[in-house]
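Novice: Following this line, the structures themselves.
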Structure P
Amino acid sequence: MYFDTHAHLDDKKFAEDRELVIERARASGVELILNVGYNVQHARNTVELTKSYEFIYGSVGVHPHDAKELNDAGLQELHRMAKEPKIVAIGEVGLDYYWNNSPVDVQKKVFREMIAFAKEVRKPIIIHDRDAHQDVFDILKAEGAQEVGGVFHCYSGSWPLAREAIKMGFYISLAGPLTFNNASKLHEVAQMVSLDYLLIETDCPYLAPMPFRGKRNEPSYVIKVAEKLAEIKGISVEEVARKTTENGKKLFNIR
């Protein structure tokens, strides 16, 4: 049984067939899905999904792209939503210097606010880090994020950085790019990081794995990530599924 630890099922790309996509995931052996909110509206959508499906859990937070839109009312609403019984994490939050859709100083301010929020509600953090590795680590350390831990979602950094993240109490989550032929850096991360610290995800509808690259991603495709991870580590896909699901349940306190 698989745990897709990062999905965006409320995305408009699923508007026409969301229920069928969820049914396919279940039929494929996906036991759990974590739907990740990345702004106030998507956090609201996520809460509704967790109420509609027993096996869907959620997180609430503000993505660096949306950092410039956050105001006090939005922050208060996020705090209320974090109290919902199946909201198990704060995220996705972090820094994105590739797109820079919000000014860097605003991204940093909101990231710090989200870490403080996570510490207040005692929930782990789901980190978005794109082309911002040093600043992400500096802020995590300065704000004491190791108190709650979390996961680097759709990890794109190096093995030495992954080792530092693990030392701080964070898991490493691998997604569709692991299956790409030119992903030698990610293959090294998958080889070197102990299975005890790995999660798998789709980040659907984005970043579909091979052989679906370029198409809409969906939770059932998380199996392709598990298969590639098993191949790299020289272990069975059943072992990858079992251990990454166990890790996800432990991190997000799912019984």
Structure Q
Amino acid sequence: MYIEVKDACKNFVQDGKEFTALDHVSLEIEKGEFICLLGPSGCGKSTLLNALAGFEKVNSGSIKIDGNEVKEPSINNITIFQNYGLLPWRNVQKNVELGLESKGIPKEKRGEIASKYIELVGLKGFEKRHPRQLSGGQQQRVAIARGLAVDPDIIFMDEPFGALDAITRMKLQEDILSISRKEKKTIIFVTHDIEEAVFLADRIVVMMADPGRIKSIVTVPLQAHRDRTSKDFLYVRDKVFELFNMKADAYIEYYI
């Protein structure tokens, strides 16, 4: 198993009170899977993502990637957040090259790699533009290209499209799904949007709050190309929606 979370617990103290962000969470993820962590605010999905990425340490239990315990962020993985994190004084080309510079890639090779991924995210012709000259969706494409350029093992994404308008968000969902198939990357994607999760995921990890825990894991039985208006898509979407109205607190492995 590529990623193993075993009985992970994480507590925080806020305003003098302790609360449980993760309550005995266990999860296994295969290499190359697209996993969506889905749930309402406060269910622990971002905490779980941060623990997987090495930004948070669990209080008990364990998290391992490729057999190694996660103790800190790894240079082999990248995280893409809602805020794009672009350097305003760098143009698109130079922003995408940033991670390659830190890896000591020669200048000529950096340009070649960056150009490949700029084209992959649909920004060919925008190389000389600066972030202020780009839309929010275009800036997020730059952030994705920058992440892909360093050839990460795992891409962690924390509601990366949440601040975008609906049409731009849908287009980027299509793009990241296509990229994930082409690049065969392991992607762990946090969202509170059921339709987004159904559109993107191989499996959906449904999380619930108070305390943060996994309620169910849904295997999505749809092809790589997904039609949001098809009967199969709508059926899966509605079944996932029903999970949030189930009264049972026990974890279930859910097959649709």
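Every read-out reported here was derived from the displayed coordinates using simple, explicitly stated rules and does not represent laboratory data. Note that this is a predicted model, so its numbers are computed, not measured. Cβ atoms are built from the backbone, for glycine too; each structure is taken alone.
Novice: From P, Q, which structure was distance in nm of label points 7 Å out along Cα→Cβ at positions 98 and 194 = 3.7 calculated on? Before the final figure, lay out the partial values.
Specialist: Details: P: 3.0; Q: 3.7.
The read-out comes from structure Q.
Novice: Quick one: helix-only ellipticity at 222 nm (-39500 (n - 2.57) for each DSSP H run of 4 or more, over all residues; to 500) came out at -13000 when computed from one of P, Q, so which one is it? Write down the numbers at each step before the final one.
Specialist: Values: P: -13000; Q: -10000.
The structure behind it is P.
Novice: Another one. Given 19.9 as the derived value for mean count of other Cβ atoms within 10 Å over residues 106-113, which of the supplied structures P, Q does it correspond to? Show your work: numbers first, answer last.
Specialist: Values: P: 19.9; Q: 13.2.
Here the read-out was taken from P.
Novice: Using the calculated result 23.2 for mean count of other Cβ atoms within 10 Å over residues 42-49, pick out the matching structure from P, Q.
Specialist: Working: P: 20.5; Q: 23.2.
Source structure for this number: Q.
Novice: Computing FRET efficiency 1/(1 + (r/R0)^6) of positions 10 and 114 (r between Cβ atoms, R0 = 25 Å, to 0.05) gives 0.80 for which of P, Q? Show your work: numbers first, answer last.
Specialist: Working: P: 0.80; Q: 0.10.
Only one of P, Q returns 0.80 for FRET efficiency 1/(1 + (r/R0)^6) of positions 10 and 114 (r between Cβ atoms, R0 = 25 Å, to 0.05), namely P.
Novice: Using relative contact order in percent (Cα under 8 Å, 6 or more apart) as the calculated read-out, with 25 as its value, let me know the right label among P, Q. Each step should come with its number before you reach the end.
Specialist: Working: P: 19; Q: 25.
So the calculation was done on Q.
Novice: Right, here's the next one. For FRET efficiency 1/(1 + (r/R0)^6) of positions 18 and 186 (r between Cβ atoms, R0 = 30 Å, to 0.05), which of P, Q scores largest?
Specialist: Values: P: 0.55; Q: 0.35.
Between P, Q, the highest calculated value is found for P.
Novice: So if we calculate FRET efficiency 1/(1 + (r/R0)^6) of positions 50 and 226 (r between Cβ atoms, R0 = 25 Å, to 0.05) for every structure here (P, Q), which label has the highest result? Don't skip to the answer; put the middle values down first.
Specialist: On the way: P: 0.60; Q: 0.35.
Top value of FRET efficiency 1/(1 + (r/R0)^6) of positions 50 and 226 (r between Cβ atoms, R0 = 25 Å, to 0.05) goes to structure P.
Novice: If Cα Rg over 2.2 N^0.38 Å is computed to be 1.03, which of P, Q is the source?
Specialist: Values: P: 0.92; Q: 1.03.
Derived from the structure labelled Q.
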